[in-house]
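Structures follow.
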Structure 1
Amino acid sequence: MKSNFIINELWQLAITGAFQRAGIYKTAADEDLKNQFKSELKADLEGFIQAQYFKPCTEVQHLENILQLSEHTQKYASLLKNGQLTIGVSQKILNLFLKYLWCLKLVPDPPHFPVDRSIQILLNKQAKQLGLATVTIKPWTQLKTIEEYLEIIDLAKRVQAANPNHQRFSLAEFELMLFVQN
């Protein structure tokens with residue numbers, strides 16, 4: 001009962017974090033339909049996590065899960081501004097929910113981390129200090145393709161690899177260190 005309560009609270013934090021700036025709904029969207037959508041989205045996320053994240057999940061499978069999450073939302077095209085959740089919003093909700101579960105030691109290290117403006121700024125700052133190429137900061141809500149998302153993940157990998165003090169950490173641990181230090 002207590003763990004269900006905590007999981008539900010984490011879900012609320014993840015959905016708020018992913019939706020708050022995204023403007024995902026069409027004007028005058030029906031509240032009952034929104035609730036149905038969020039309920040099905042939660043069920044999809046829980047299904048992915050149950051099936052694939054209680055043991056280490058590969059990066060390839062994680063990317064597939066982000067794509068599937070976005071595609072599953074197409075059935076709510078009448079509700080959603082873009083006809084479905086963008087890759088940016090899909091990665092944010094999955095990665096954020098996984099980060100919360102991981103921090104509570106309920107799942108192993110996730111393959112990635114939530115991509116948002118803050119982490120892009122921190123990664124670019126680190127890249128400049130290490131003499132590495134930076135990326136153009138993109139609003140995470142507008143990431144439409146896996147390639148755009150992977151550009152940021154690849155930056156994190158390059159920054160991490162260039163700093164011997166960070167090479168022993170997982171990508172999720174590295175992001176958390178950057179997040180906590182600032």
Structure 2
Amino acid sequence: MNRFLLILLIAVAFRAGAQETDLFIPVDTDTQLIKFQNVVEEPGDQDELFKRCIYWLNGYYKDPVRVTSVRDKPSGKIIGHHRFRIYYWDKDSIKHTGGMIHYTFTIELKENRYRYTINELVLKSQTNIPVEKWLDKNDPAYDPRWDSYLKQIADFVNAWSANLEEKMKPEPEKKEDLW
């Protein structure tokens with residue numbers, strides 16, 4: 001009896017571990033489109049935050065001038081367009097390119113805070129496919145790879161925003177070495 005319970009317990013634990021957790025993808029209630037957005041409290045006036053953001057852009061993107069379409073210092077707004085690859089793995093665990101995701105980012109700066117938004121996510125192909133299509137598991141064309149693609153998008157945005165938030169922090173004050 002104890003052996004049976006042990007096997008049953010292991011099977012239940014294995015099954016629970018194998019279940020995928022639901023991935024949180026934020027969808028704008030008005031537009032029904034995916035929209036990652038966050039407001040970050042950070043000390044500094046609008047000009048200082050703008051400078052830090054430009055510094056971040058120059059370090060994050062290879063060609064930041066081409067990436068940004070708007071750099072409006074008086075309004076504190078930066079808009080850019082870029083892309084990243086997504087992948088899938090076949091049954092032999094060989095990695096393949098799933099496509100190129102194009103996205104728009106907007107960074108709005110105000111005194112002591114800024115807001116970033118990533119939206120307008122599309123799979124670039126012969127026709128642009130909005131990634132919101134991948135949220136519909138009832139779609140007759142549903143492909144299990146879509147969940148992996150959505151996770152890759154969320155992971156990209158999390159890494160992008162963590163990098164931005166780190167670079168937007170003020171430089172630590174340098175203390176003079178008094179001796």
Structure 3
Amino acid sequence: MPTSVKIDLVGKVAENISSSKAVYFADYLGLNVEQINTLRARMFEQNISMQVVKNTLVKIALEKAGYTVDKKQFLTGSTALVYGKDDPVVPAKVLNTFKKETKDLGKPDVKAILFEGNFFGSEKINEIADLPTREVLIAKFLSGISYPMQQVLGVLQAPMRNLLGVLNALKENKQ
């Protein structure tokens with residue numbers, strides 16, 4: 001029998017899933033309290049949140065958010081939901097970096113990823129972590145747009161510079 005607390009929790013998890021650009025389903029079992037606190041602190045710095053919820057409630061929340069999943073696919077064992085609200089790539093970078101630091105444990109281990117509305121397996125974590133952040137992509141885009149404009153401006157200004165050079169040369173010859 002569902003309690004009001006569980007119903008509220010499912011609603012909040014479904015809302016978090018819907019409002020996030022990426023949700024990472026990670027296995028955290030094996031990390032001690034100090035490691036989990038360190039991981040949470042790093043996530044907090046990057047505006048990422050992590051939530052541990054029972055797998056059955058996660059499945060219900062996913063269905064409420066409009067996704068159909070088989071519980072046996074990735075909702076087994078301990079599961080922490082890592083929400084990437086602003087940038088979907090940053091959580092992958094944080095999780096990968098932390099996993100490399102705790103290489104003896106190999107945790108947190110990403111079981112599945114809900115990235116921009118599509119489910120991916122754990123093999124995509126490295127590809128996503130290698131993507132540039134949103135700010136870097138915007139900077140590259142803007143520099144790509146501004147370079148041709150600078151070239152056009154230079155071409156348009158060249159005749160004026162040449163004319164000015166000729167006029168200055170004539171002025172100096174007359175003096």
The value 21.1 for mean count of other Cβ atoms within 10 Å over residues 85-92, derived from one of 1, 2, 3, belongs to structure 3
Using the calculated result 1.67 for Cα Rg over 2.2 N^0.38 Å, pick out the matching structure from 1, 2, 3. 3
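Since every read-out is calculated from the coordinates, none of them should be taken as a lab result. As the structure is a computational prediction, the values presented were derived from the model and not from experiment. Cβ atoms are built from the backbone, for glycine too; each structure is taken alone.
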